[in-house]
Structure 1
């Protein structure tokens, strides 16, 4: 091969290499198949959300890039998005109203980024969201009520963050708690799950939250609490279970909570108390068990025989039946 031919070949290889690199770096409409755009793993990495894609796309995969900031205008062009995958980037900032126009969004992945905080309005208007993955970030806290309005949310990933204090998931229509939902949240101290549709709690649900001090489960539809549900909570001080459908005093679940100082079981459906419940209630400084349909019949006699007027909760048991005792205090 002549020197001239060799030089031409080298030049051609350089041109082809640069053309290939540019194609790898860019993400345009040619990266889309119908309404699905794959812009993942563009070496050395996209640094921003591409703005020249088809406006009617529904899926946008941007994982494995070098995006650091998400701004309000990034997705304003793509209002029909159903899925956004932003995992494995370097995102540390999400500006206010970044996702506000994405009212059809059902799946959002922000895992494996560098988020230390989230804007309070980040999820406003995303009522169709079913899956939100925030695993593997550096979140140390979450804005109050950030999940309010996400009535269709089925999957929430918060594993491997730095949530050390407070997690609030109230008013989300949660109907169940997967056993591993709080895995990796070992430093959590406050957990609020009130005003949902939770019907039962399985043993092991709180096995990772061993430092929990405050657990709020009021205003749900809980009927049963499995034995061992709270056995991993040696530091629990406040337990709110009011306004549920609990029909049986949770004797075994409460038997090992030696640190609890505030217990609310009022506004449930309990009709009787076993004798051993007296020792549990007597060991807790602040107890609320009023507004239950207590039946002051023979089944309540063993508990009544333990009563001696020493504890305030004894004055909270008002008979709902039998009819000849309705409205009277059990202690009388």
Structure 2
């Protein structure tokens, strides 16, 4: 336990670790206010459906709202029906003991929210309620059970509270599932366009996925590491040389006689200052694809002529021949399983 605590402490305080990027510096008072806001969210189930913070532009819905509402109503009604028929033959717990247990669960929810309050994207509730929702549900259930035992004449009124949580919980879960399905539809279209343009690549090929700002899209290849990971999966090439080039992520390239000199995320300043090396993409082993904001797909840049990055470089005009790096063949079983099934 002591060793684990030491490792965790080093991770949280190492300026080169992921925690240095993930954690947002803030005053203790600000963090406390944010934590309380997250905690209140556990006990306002209607917000799970109607007031979720928006992370990215929502794609067209895959599940209709009326279907989600109908499922939520059915779940709440079924819970209420079963709860009314359920009898507890056990002797009731001491009221004070039950309330202490509910308070402990509520406090655990608060602590779980506090652990996430200082993270990047916490304001979007990204992963902030993974644990707290369980503790909050237990607190509500124990409190409702205690209230039913204390005031059996008002059993139906008391059961209305957990029924509301069940109904909105189902609705909120379906809303998240709808977001996932609708987003994955767009991502499949985007990724399929990559392997349609280049079903396979010769060993040693460098791939640059380029786009202008995309405020209306959240791409599967949105970030450098996401693009790298997807290309590894699509081409079964763990060492694939790739770059996600977009002003949204601070990445870019400039043409040189030897090839494109590029910088990845958080490298623009050090490459410009010469304190870190640029990532080189030789023209004769390079494939560039441009994202079409209207279609939501990538298109192969088949010729250097007229390209804003390649068109002014004599070396690029002479060396960039992407067709020679692409192997035309049917999609592999992995590509089909990922994108077509």
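Each reported figure results from applying straightforward, stated rules to the coordinates on display, with no laboratory input. Note that the structure is a prediction, hence the values are computed from the model and not measured. Cβ atoms are built from the backbone, for glycine too; each structure is taken alone.
Computed over structures 1, 2, distance in nm of label points 7 Å out along Cα→Cβ at positions 26 and 306 reaches its largest value in 1.
With Rg/Rh (Cα atoms, Kirkwood Rh), for residues 42-169 alone computed over the structures 1, 2, the top value is the one for 2, the highest of the group. Can you say which of 1, 2 returns -0.53, -0.78 when log10 I(q)/I(0) by the Debye sum over Cα atoms at q = 0.11, 0.16 Å⁻¹, for residues 146-241 alone is computed? Only structure 2 yields this read-out. If Kirkwood radius over Cα pairs in Å is calculated from each of 1, 2, which structure is the one that comes out at 23.4? The read-out comes from structure 1.
Looking across 1, 2, the calculation of helix-only ellipticity at 222 nm (-39500 (n - 2.57) for each DSSP H run of 4 or more, over all residues; to 500) that yields -16500 traces back to 2.
Out of 1, 2, choose the structure whose coordinates give relative contact order in percent (Cα under 8 Å, 6 or more apart) equal to 7 when calculated. Only one of 1, 2 returns 7 for relative contact order in percent (Cα under 8 Å, 6 or more apart), namely 1. Compare FRET efficiency 1/(1 + (r/R0)^6) of positions 74 and 194 (r between Cβ atoms, R0 = 41 Å, to 0.05) across structures 1, 2 and report the one with the greatest value. Top value of FRET efficiency 1/(1 + (r/R0)^6) of positions 74 and 194 (r between Cβ atoms, R0 = 41 Å, to 0.05) goes to structure 1. To which of 1, 2 does the computed value 0.65 (FRET efficiency 1/(1 + (r/R0)^6) of positions 218 and 298 (r between Cβ atoms, R0 = 35 Å, to 0.05)) belong? So the calculation was done on 1.
Calculated for structures 1, 2, distance in nm of label points 7 Å out along Cα→Cβ at positions 290 and 314 is largest in 2.
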